[in-house]
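Below you'll find a set of structures to go through.
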Structure 1
């Protein structure tokens, strides 16, 4: 008997029937492989507490997404960590926009987002404007030259990458839930 995607989704729904809400399941996820893993270890299931909304209506995964944005390295090109789906049950790619709609996160301007580009890329932009003496410039000087020689509109046309940053409301929200961040496993450096 062939198992259909519909049958697999029904099995997933049964696993999460006692959760307050169904976690996000990526359409790319191999449901059969995941169900096989779950049959061996319940550690593959999104914990119930991660699907319980906080008093502000957000899920714990949204707080972790705010925490990641707060590092200052989260961009439109950031590879989304699987833990957002597998541990927190959220679609971080979509939910970053939810956080923006709620006024917690904002997309940086092109000028601000140049901090995510290499000096070499920025120098190539400056060369197009025939700026001289680039080889001796340090990063701070390159950044200043970019601000001097380019408008926001010009930079917007040169590259699509944008950084994300927390708004004041986003910072306050993050501070309200230290226990969520404390429970999140951290890398040891």
Structure 2
């Protein structure tokens, strides 16, 4: 039952439902039922379903951005910094799997995110990876100097991990082994050494 922090509970419930059923297949009524509240209470906190999904995507995107900025600003070795960024990215995806799935949902990206600041935050995250790859390029440490393709290769592999993580674990491969394999594969694919 929703009591003290109604808005936080509604966000948690909506995050779970959007992740499991998809944004388009989840109604305000579904959220209210799962949170054990009347749908009118939801409208006390949010104008509509779009505002709920925007709050979820904005919050997790900002969290990703802050975390990656923190690593990049404190790192001195460009290889180790990139590795730590990738590891943190995976750590956040594991910890906030449902919210991350929502950010990557095609419908949400096409219909909700472009209307809001989320695309700007995602662009900043991409820029952080590009900046780190640029540092590696300046040290002649990249196999190929197509920075955008390298960046999208990294993010694509991370998104693959998000979608396959549960299957990997169900195959009795522990998360740490899987994460290290993803990082090693990325590095052997983009770095010269």
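As an exercise: P(r) over Cα pairs in 5 Å bins from 0, in percent, calculated from one structure in 1, 2, equals 1, 7, 15, 17, 17, 14, 12, 8, 5, 3, 1, 0. Which structure is it? Walk me through the numbers before you get to the answer.
On the way: 1: 1, 7, 14, 15, 14, 12, 11, 9, 7, 5, 4, 2, 1, 0, 0; 2: 1, 7, 15, 17, 17, 14, 12, 8, 5, 3, 1, 0.
Structure 2 accounts for this read-out.
One of 1, 2 was used to compute helix-only ellipticity at 222 nm (-39500 (n - 2.57) for each DSSP H run of 4 or more, over all residues; to 500), and the result was -13500. Which label is that?
Only structure 1 yields this read-out.
Can you rank 1, 2 by volume of the Cα convex hull per residue in Å³, for residues 10-89 alone and just name the one with the largest value?
By volume of the Cα convex hull per residue in Å³, for residues 10-89 alone, the leading structure of 1, 2 is 1.
Taking relative contact order in percent (Cα under 8 Å, 6 or more apart) as the criterion, which structure among 1, 2 has the greatest value?
When relative contact order in percent (Cα under 8 Å, 6 or more apart) is computed for each of 1, 2, structure 1 gives the biggest number.
Values in this text are rule-based calculations from the coordinates and carry no lab data. Just so we're clear, the structure is a prediction, and the values are computed from it rather than from any experiment.
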